[in-house]
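A.B. asks: As structure tokens, here come the structures.
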Structure I
Amino acid sequence: MQPDHTAELARLLGERILVLDGAMGTMIQQCRLGERDFRGRFHDHPRDLAGDNDLLSLTQPQAIATIHDAYFEAGADLVETNTFNATRIAQADYGMESEVRAINEAAARIARESADRWTRRTPERPRFVAGALGPTNRTASLSPDVNDPGARNVTFDELVTAYGEAANGLIDGGADLLLVETVFDTLNAKAALFAIEQAFDRRGARLPVIVSGTITDASGRTLSGQTPTAFWHSVRHVKPLAVGLNCALGAALMRPYIEELAHVADAFVSCYPNAGLPNPMSDTGYDESPEETSRMLGEFARAGFVNIVGGCCGTTPDHIRAIAAAVRGVPPRRLPAKAELAVA
């Protein structure tokens, strides 16, 4: 388990805006991998495995390491592990539930080795690994059956078990912090946070935690119906190092919601939007160029909204390079005075 870098990260976040990496899935798509590449040593597995990006941490580790290195080279201070769907709930689609712990541990180790290489190159600028915990493909708050509002396809306890298995793998693999991201259902996130707290309690040690929600449409709410303010008040009890928004709308449509969050949160604020809206005619499948995304995130920075910026779906190292340049030298968002005392 890595040392608790909360104090170091808080100091850095108070000094400058840190840069998170961009999309893992977008970069994997550019590798043009086929079924044999995904399958690797699982040649006798009865189901197709192409598309199981998380499994590549076991079957194509060098490809994942190359992606991490590309983002660090582009200017990222933090990279996310290749574990967005690495829970047994999501891996059930591929029949790979038994490999979940190994996937998380291997993904964290790959990112750890990359981060350490880059830190050795520039020790004055340490690099960090964020253990990614995605939302799963189930929702604990909403019914999958329009004719039965009380129906659920997952329970809170099942989510806790799944997230606990993934979190422990990430911790053992060397993640510096845990990132509960793309939260469309806050009840799912609460299960993840509960599982994380259990993991910390068992170990008698902690890591920083970041929670990032997703506003799903122009209503300004998550899929489970919360505004940014309500979302913050639902997760603030875990005292996250940072809270933020990612995915979904792209930076242009995200602005009022990240501004709202910046006004209410007494934690650092992160923002890593998609490269705009989906566009099947573009090379990345999204419609914003690096110049467009970085211009908007630079404006967020100058407005005093953010401490961490990066990219989600459709973003590439080119986006991250442009984003890093856009926020370089811009002062980070200041925490409220009482929050500064709590973090110090």
Structure II
Amino acid sequence: MLSVDGSKGTLKGLSRMMPERIRYWALMRMVRSGQWSAQELLEEMGGEVMGWLPPPRDGVLYPIGDPTLKGKRGRKHPLGRKAKMNEYAGYTFGFEMVVLIASWGSYRLPVALEAVDPKRRGHANILFRQMLRRLVPPPWARHVIVVADAGMAANKTFRLLKHKKYSFVFAVSCTRKFTDGKHLRDLVHHLPKGYYGRVASYKPDGRRKDYWVYSRRAALNGVGDVTIVLSKRRRNEGPKKIKIIVTNLEGAKVGEILSIYARRWGVEVTIKELKGAVHLGQMQVTTDPDRVQRSVALSVAAYLLLVRLYGREKSVQERFSLFELKHRFTAEVFQEQLNRSEQRWSKKLEKYRAAA
């Protein structure tokens, strides 16, 4: 029903489209019941879909993590809090979630999603590390490159990636220090613009984007020996517009590093599809945080179901959009229902003709 519904995605709205034998209270019991694990459901579905879709030629898997905020109106949400996503956005009331997607080629699959407890300090980073520990790469994945923004660049995360022998391309804040004690912000603020050079990068869909960059090898506290890339869109932009990217990829060119980091936009598109197409966070659940986790897991399961149905087709491999898959699935469901009704009425008319 989440894959078909085009309205608000609430349980009461979904129950109206279901068969009469499935009552509204049955849906409520499913969300409230602790007899099934949302985490295990997503792990099993995500692993099955990743292994079923066509693998890439280079054998590289890109796990990408990012937090998102779902606004809510009522104040009774068990995980709700007043927050804002960045310094330019206004405050809103809602609950935060951490999403981990697996990306390769044109595909991007949400393989894990969990709600953040606002009472636990650094819970978003804790959840991100747990997702990386539980992630089981498909058999075709010969190399794993983790991509994330500065909010996920914790020292414990870098230690975990080193332990699992994963490569990474992360954005970091300018508050980090070099191993010699100097601040990274000094390099960002005082480097002359003449040191920047123009480099081309490419998005996953093949579009080109040029940046002005400066790169060097260095050792950072808590990160280790990495390649530091200072990137900005225009040559004359100030230090506040500079993006700091670090990676442990050896021998990678600056354009390749920027192209890998550009894949992070895929998680933003996935979040938009989860909220717009399969109604992430729309179910009205209160009192118990575990109910929130089960409700958001159902939206991710609906996403994976649509990809499992149509993911191998050539049109999907070239251009991936969940909204198109949902539109196609909805049309097929209604066409099947129309054919079933037509067959039922045809049988009734045959009986009436025989009786006449």
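A.B. asks: Tell me which structure, out of I, II, gives 44, 24, 18 once semi-axes √(5λ) of the Cα gyration tensor in Å is calculated.
C.D. replies: It was calculated from structure II.
A.B. asks: Distance in nm of label points 7 Å out along Cα→Cβ at positions 64 and 336 was computed and gave 3.9; which structure, I, II, did it come from?
C.D. replies: For distance in nm of label points 7 Å out along Cα→Cβ at positions 64 and 336, the value 3.9 is produced by structure I.
A.B. asks: Between I, II, which one scores greatest on FRET efficiency 1/(1 + (r/R0)^6) of positions 16 and 56 (r between Cβ atoms, R0 = 30 Å, to 0.05)?
C.D. replies: I
A.B. asks: For FRET efficiency 1/(1 + (r/R0)^6) of positions 160 and 248 (r between Cβ atoms, R0 = 30 Å, to 0.05), which structure out of I, II has the highest calculated value?
C.D. replies: When FRET efficiency 1/(1 + (r/R0)^6) of positions 160 and 248 (r between Cβ atoms, R0 = 30 Å, to 0.05) is computed for each of I, II, structure II gives the biggest number.
Bear in mind these aren't lab numbers, they're just calculated from the coordinates by the rules spelled out. If you're wondering where the values come from, they're calculated on a predicted model, not measured in any experiment. Cβ atoms are built from the backbone, for glycine too; each structure is taken alone.
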